[in-house]
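Each structure below appears as structure tokens.
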Structure P
Amino acid sequence: MVRKAYVAVNKPTWPKPDVKVEAVRAEVESKLAEIERRHPELVKFTGGELIRTGDDAAAHVKSLDRAVTDANLVITITSGSDGMVKTIGMSGLPTLLFVRPYAGHAWGSFSEFAQAGNKADVLASSDYDDLDVYVRIFHTIHAMRNSKILVVVPGNKPSRESEEFSRHFGTTFRYIDYAELKTAYERTGEGAARKEAERYMAGALRVVEPSPDQIYRGIRFHLGVKQLLEREGANGITMDCLGGINRGDLLGYPCVSFSRLDDEGLFGVCQADLGCAMTQLLLTPFTGKPGFLFNVVLDTSRNEMIQSHCTAPTSVRGIGAPPAPYILRTHLETAEGAAVQVLMPIGEAMTAARFLGPKRLVTFGAEAIANVSSDEGCRTQIRTRVKNSQKILNGFKGIVHRVSYYGDYSDALVKMGRLMAFEVIEEG
């Protein structure tokens, strides 16, 4: 939910002394209503009060229902509105200032406010269609603050990283034990799991290594996870999967489950990687597509990167889109379980990113140029061409996981960073 506010002084001088404030507000209201009609699944505007004094602005901030308000949209009508706009921005909610030509000068001071690390951005434009990207960002903010992620690690003790992400974005994390996964697995009916495993195998291009029982266990694990997420009111899960496999804590490999969760617009994230989980929470709602969490493999001699992992979504063009072809394999590092080799689209732009804590996000663009089949690395592998592989190598930070999405979202990430107060760093 996005709260609107219009700002105009009582005695205008700019854009002109006799500006018809109420007529302007009615015109903008009509345009915003049309945007809401075009994107009913993405945004709901509320409010629309006219703020004319500093006291009005303070009262407006006090009236904000923070439990349901995701962001502020402020529209100036006259000059002299800087202080009132800043007061609303200081509410702490993400605040977008929309300034049409001649509608005051608050864009200057509010741009500085945004540059100081506040959750703020400015759109100065005569084209209302330029608000469309922000509509998707508002939707993303709503999705992040209303998401709940289950984290499965030994000792199920919350980390400082999860607490920092929760404070900044509003995301809820619940740490659970492997025993809860085991219980969820055992609660799932064997007959339903075997029937779904047969359907899943029939949809594959081929089955290479895994036995029907290994695939069945992966599917049964997935159905158990789905039921667990539903009971918990959660929309994502991440776990120390390799550790759990090596310790015998998992009754089925999670690779198939993560692929299918991502295809459904939920989140299955490998190796208890909260930075990548939050990256997916950021970009999947914005793009409407699932992300591919991958290990980085660099080849600076060719200015290329191979994106490699043993699980990948198939509906990479959009949630609910026709799946890319997939092959059922074993998990490469252990030669056990069921994993997925997805044949990704090639010849298309990709955007890769990762949160390094809640205040920094690294990103780079790439072009998918080939699918790779290799007995080294992981099962799904995409060869990509990057802008500057040496720069990526020299400045690399964090673990070797990134998340990629089909499409170029570099400009949108900068806007998200300003409105959600995180730094966007181009890796290469």
Structure Q
Amino acid sequence: MCGLSLAFRRNQNPAPGDDILILEEGPQPGGSLRTLREEGLVLEAGPFTLRTTPAAERLISDLGLEGETLVADPRAPRWVVRDGRPRRVVPGPRGLLSTAIPFGARVRALKEPFVARRPAELDDESVHDFFTRRFGAGVARYAAAPLASGVWADDPGTLSVRSAFPRLWEAEARGGSVLRGLLAARRESGPAFRPRTVSFRSGLATLAERLVERSQRAGVRVELNAEITAIEGPFHGGEEECVWKVQIADGTVYPADTLVSTLDAQSLASLLGTRLPRSTARLSALAYSRLAVVLQAFRPERPGSAPRGFGVLAPRGEGFRSLGVLYPSSLFPARVPGGVALTTSLFGGALEPSLPDLTESELLKLAEVEVLRLHPGIGPRVYGRVLKWPVALPRLPLGHHTTLDLLAQDLAAINAGDERPRLVVTGSWSDGLGLGERIARAEELAPAL
């Protein structure tokens, strides 16, 4: 999505001689976006919603998609399983008072402003250790663990809080307390932007499809099924008339003066190797989680039996094997047939990496059993589908910020002495995971190319 957005924005104010080409590895544009439209249903097997940023709001407007936009109710409840049943939570600091967190743990969490500031020599910390130190073990279990698995499909014991949740890390640095730091940031930021949680009548793929349509009309080329197999360069003068040569699987070679990479970290390291001498070893070692996404439709026995809210997350030890279950028909009822309830269950990630190896029928059965346990009156299943992601989400280890610092040094060396950069690297592993963040990054990069 970042690549499509970047091409669209750059093409709005092109430089003389600009010729923009997008190489998309898969058969459809939009990277991890995967909207299924079948049997009268609109289903998401990739990103579930778009949490808007100012840049995302501008893009929706510029693409003329306001009339297609569906907005989720900001009051829609979120749930966390504790003692076998879902308990309502609210996002942000107020969530510390939720009944999803045991009473004693809530009392401990309110003492966070009085906890000593982290030691100066501590330059990173796992999500689990950070929340335990600042808020106590109860919050680490019932808030931080579901957050790590629900957002990153990762193990809170190994996931870097500095890289995965930089706002929290920076808040402690700013105020000596996470809560004080967040309040200070809010006061300093001026009028607050109010993000929306949105999708589109025909699914999130609508955004990629409209970007391709508008960009191609303006001369941008989009090549699908264009897996990159080799990158030569950078060339500095001599007989070559370009800076880079990019080869794809069918043997076609494309010349380029500027490359913008949205590749995963391992692919980037494999293709550029010694041209990233400081960072390539660490990039090659960056692991990714695998996920299985189980899409289901049910016919509830009564209207009140359908799930309500955004979805539910289940900490380990609560007897659920899914990372969580999302409720698309509750968030966007306007695009769901009457009398149908949709659920999306996520399996795999760092804590149970072998689950995606189960067969489709095994995953469907497991997902159905867990949904029925949460919602006994949801009725019979009338649709089921499984999609698997072998490379789903990056796992950001402790010290990942050092990897990014080394990559920045490599890029500075490659781009030294040029008015326009030769190589730009962006991705969910480097500068933001959510769709809104990816769109914001594209808008930020476009003027510099």
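Bear in mind these aren't lab numbers, they're just calculated from the coordinates by the rules spelled out. On a predicted model such as this, the values are computed, not experimentally measured, just so you know. Cβ atoms are built from the backbone, for glycine too; each structure is taken alone.
Results, tabulated for the structure shown:
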| item | result |
| --- | --- |
| Computed 12.1, 35 for Rg and Dmax of the Cα atoms in Å, for residues 119-190 alone - originating structure among P, Q | Q |
| Structure from which 26, 22, 16 was derived, semi-axes √(5λ) of the Cα gyration tensor in Å, for residues 167-374 alone, options P, Q | P |
| Among P, Q, structure where distance in nm of label points 7 Å out along Cα→Cβ at positions 71 and 327 as derived comes to 2.1 | Q |
| Read-out distance in nm of label points 7 Å out along Cα→Cβ at positions 79 and 295, computed value 2.2, structure in P, Q | Q |
| Test item: distance in nm of label points 7 Å out along Cα→Cβ at positions 55 and 335 calculated as 8.0, pick one of P, Q | P |
| Comparison of P, Q by relative contact order in percent (Cα under 8 Å, 6 or more apart) - largest value held by | Q |
| For Cα Rg over 2.2 N^0.38 Å computed as 1.09, the structure of P, Q it came from | P |
| Parent structure of the calculated result -11500, given that helix-only ellipticity at 222 nm (-39500 (n - 2.57) for each DSSP H run of 4 or more, over all residues; to 500) is the read-out and P, Q the choices | P |
| Which entry (P, Q) yields the derived value 2.2 for distance in nm of label points 7 Å out along Cα→Cβ at positions 47 and 263 | Q |
